[in-house]
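Down below are the structures I want you to see.
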Structure P
Amino acid sequence: MTDRGALRIDKAKSTEADLLAQLNRQLDEDEPHPYPLPLSALTERMARWINSGEHEVLLFRSGDQLIGYAVWRADEHGTYLRHFFICRDRRGQGWGRAAVQLLRREVFPKDRPVNIDAAIGNTRGIAFWHAIGFEDFSLGMELKAGAALK
């Protein structure tokens, strides 16, 4: 494996919205997301996030290799990590842990908790978050559109 000490964070550019949308699509597949957006909508959303300052969009790289990405924002409860994705061919090599450590050390406010949402079916993702120290906090629930109450 490449030395994780070489991991760096680059702020995403608007020209990378298409790349980020492709990665977001993989994230949706991996969770799996119940309401995946079309690729065009993912691209538009990434471009909006990059350009509006609504979220900070970051890429993880080692040398010229893309390792993954994160999307986050500060909110009233702390730091909300909306997306966190490590490329499929980089998983299981310590890159995810290294990326979260780098975010905590260099990006996120030090005195605020970090919150994430993990899809209930994303067992590998949930296992990762537990392994690095995240604790269960809440459980979101949904009544499907058109579903009858029991």
Structure Q
Amino acid sequence: MKDVHLVIGVLALGLSAAAGLLGAWRWYRVEQSRWFWRLLRASQAVVVVEVALGGVLAAMGHKPSGLHLIYGLLPLLVSFIAEQLRLASAAMVLDQRGLSSAADVGGLPEEEQQHVVLAIVQREMGVMAIAALVVVVLLVRAATTA
């Protein structure tokens, strides 16, 4: 079971790093990316599986260090907080442009609508790319304290 936990941990680390790096690159280039979102969601799912496996190991009597537990659980918290910030991204962009709702965006010329949508997507991608890179650091730290 420890070997499975290790393999899933390496997978979580790799997927999170790939998502973070791709997201940062696409954010920098102001480009949308379906692959970023796919990698991000896969990495988040694998992190949840990793934490669950760690919980099963702990229930079976394996006693990890306190630091390992903290660094192992923090990626869930970071992802949760990042999702909340991502959800607030649209409101922030609309507020910056003096728009009160999505209906106001519909009243803009087509080109401006596209700029607003791109700004929202870019902000969301930036937040989630940073979160993925923070998760990488936390997972590396968890691995070194195992």
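Where a number appears in this text, it was derived from the coordinates with a stated rule and is not lab data. Source: prediction; values computed, not measured. Cβ atoms are built from the backbone, for glycine too; each structure is taken alone.
Using the calculated result 1.6 for distance in nm of label points 7 Å out along Cα→Cβ at positions 17 and 137, pick out the matching structure from P, Q. Before the final figure, lay out each step's value.
On the way: P: 2.9; Q: 1.6.
Of the structures listed, the value fits Q.
Check the numbers for distance in nm of label points 7 Å out along Cα→Cβ at positions 49 and 129 across P, Q and tell me which is largest.
Details: P: 1.5; Q: 2.7.
Once distance in nm of label points 7 Å out along Cα→Cβ at positions 49 and 129 is worked out for each structure, Q has the highest.
Tell me which of P, Q gives 16.0 when you compute mean count of other Cβ atoms within 10 Å over residues 65-72.
The read-out comes from structure Q.
Of the structures P, Q, report the one carrying the highest value of relative contact order in percent (Cα under 8 Å, 6 or more apart). Display every interim value, and only then the final one.
Values: P: 22; Q: 41.
Largest one: structure Q.
The value -10000 for helix-only ellipticity at 222 nm (-39500 (n - 2.57) for each DSSP H run of 4 or more, over all residues; to 500) was derived from one model only; which of P, Q is it?
The read-out was computed on structure P.
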*From which structure (P, Q) was distance in nm of label points 7 Å out along Cα→Cβ at positions 73 and 97 calculated, if the value obtained is 4.1?*
Q
*For which of P, Q does Cα extents along the principal axes in Å, for residues 9-88 alone, calculated from the coordinates, equal 34, 29, 21?*
P
